[in-house]
Structure 1
């Protein structure tokens, strides 16, 4: 569950000072400044993931500085890894400097002085931030120092998997139960470590369980992006990730489902969503089956009935009937 604070609940003339006070008290001491404080708008939200937290920020451009004196006043002793969703910002820390835009990742250390300036001409800034306690990171501080205030493109390698994970976490994390959130926290740490290690060319220095978890997430992402390919199978997945089919099956051995079962489940779930969508009612059932990689209508119909107890045609008819009934109820409801 997100814990949210928003400047919208504060009189306009007091919003910037209120936000600056909240950040210094609840996140860490920092000197915030704005070129247009009277126009400032800001929202911050935090969610616990076991040993770490994820935060999202949506705010007008500002500048945030951390001095040595502020660090002595209060330090959460974290690495903070941000995915910028909107806007642009520049960061300087530990003799490094960078500017990042939407889709980029950036790391900083709360225990070191820093200067973060959001670029005023780029509109509202939105970011998702993993707040990682220093003790959780399996990489040495001296090596991580090389990545502070460095732009990491979020569209390639493990960074792309991490960026997709952080986006999904922000959009759907509130729906998860506490135990699931703790598991997601463990995944977040492993993916963050693997992403940083890849940028340091240090993947072989990670614990084997971290490497395995990161590889598994990359495989999950590959499956999602290729569900429509009828040739998607364990051999193709193993070849793409430069591992043997045996190693692939071993990776899934302790999971709740095999790799083939995951492909089948996700294809069925996507097909079911399409069949239940009123906007796609004119699309033939066999076209939906082909879109999600099923080899033919007979295989699709049999698999769908086994999973959901109805044929695809029966499920679609029932979904459309329920949709029409709901619309009729809404139209007849008193204003």
Structure 2
């Protein structure tokens, strides 16, 4: 493990960058937003490349980053109308994607400073207290995320949280992957499979309608590997609304058990990513809002489709959907979740 300065926040707080290494895998994480800024893996010829989108300077993560590599919370994804009811009380949240709240609001976990509580050669624990009322959410929440490299080619992310009052919680890592290499262009040639027979259709604002729809005979059928670009321009209303893929898939198997969620392969480089999770859902997002205004470490601009996110999480808008898996955390309970990324090349 190597720790070094990554600058200071606008408030003057120092931010550290940590480098974890195991075998050919090398990952860098900053304390601001618990952001994965860089992830280097080899291709079939042994050539190493960074496979996540990122920014060179802290200022970009504070001001313009679309959650690149960050931990999103207190509630990842969207909450309809910026409000929810819990135990007979209504909580109102700041709206940052009108008319909804996205990823915990304008100053969610991606825009907060975390603190390292454990630092090792291939393990890093970052923690913070989200105070009662932060972004409108109730309860003092103590949350930690652990990044570790337990085996060659394997990244493990563990989340844990406790609260002193009933609250809602949904955490994910928002890395944008390009297995051809950061800045290599679009990912439409990447072949993706998702372990899901159904997805959650969205309304025009990106909120689930409440329907659980089978993927059969839709452009969202990834039960067998398919190129991301094969159907992304189809005129299906779901793709039109999201400007691409931005949908939650209902994963097979029991939530709470670590099970396969998705695979992604870049045919040109041979790099392969296998995602597993204990979470009930996976949000597939194809970077639809990347508009050429961000420049990555490669010196190349990021455009729509230049990265793909596999956001393992609870269901969007679950606080307003009692029929969705519960996202409520109560005093005395401990929230835990695990996601793994396994990299290989062939």
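Each value in this text was obtained by applying a stated rule to the coordinates, not by laboratory testing. Predicted, not measured: the structure shown is a model, and the values here were computed from it. Cβ atoms are built from the backbone, for glycine too; each structure is taken alone.
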One of 1, 2 was used to calculate mean projected area of the Cα convex hull in nm², for residues 105-208 alone, yielding 7.9; that structure is 1
Answer label among 1, 2 for the case where helix-only ellipticity at 222 nm (-39500 (n - 2.57) for each DSSP H run of 4 or more, over all residues; to 500), calculated from the coordinates, equals -14000: 1
Work out the source of 4.7 here, i.e. which of 1, 2 gives that when distance in nm of label points 7 Å out along Cα→Cβ at positions 113 and 201 is computed. 2
Kindly point out which one of 1, 2 the value 4.3 was derived from, the read-out being distance in nm of label points 7 Å out along Cα→Cβ at positions 41 and 89. 2
Looking at structures 1, 2, which one was distance in nm of label points 7 Å out along Cα→Cβ at positions 153 and 185 calculated from, given that it came out as 3.4? 1
Comparison of 1, 2 - label where Rg/Rh (Cα atoms, Kirkwood Rh) is highest: 1
Can you spot which of 1, 2 the value 12, 41, 37, 10, 0 was calculated from, given it is P(r) over Cα pairs in 10 Å bins from 0, in percent, for residues 145-256 alone? 1
Computed 12 for relative contact order in percent (Cα under 8 Å, 6 or more apart) - originating structure among 1, 2: 1
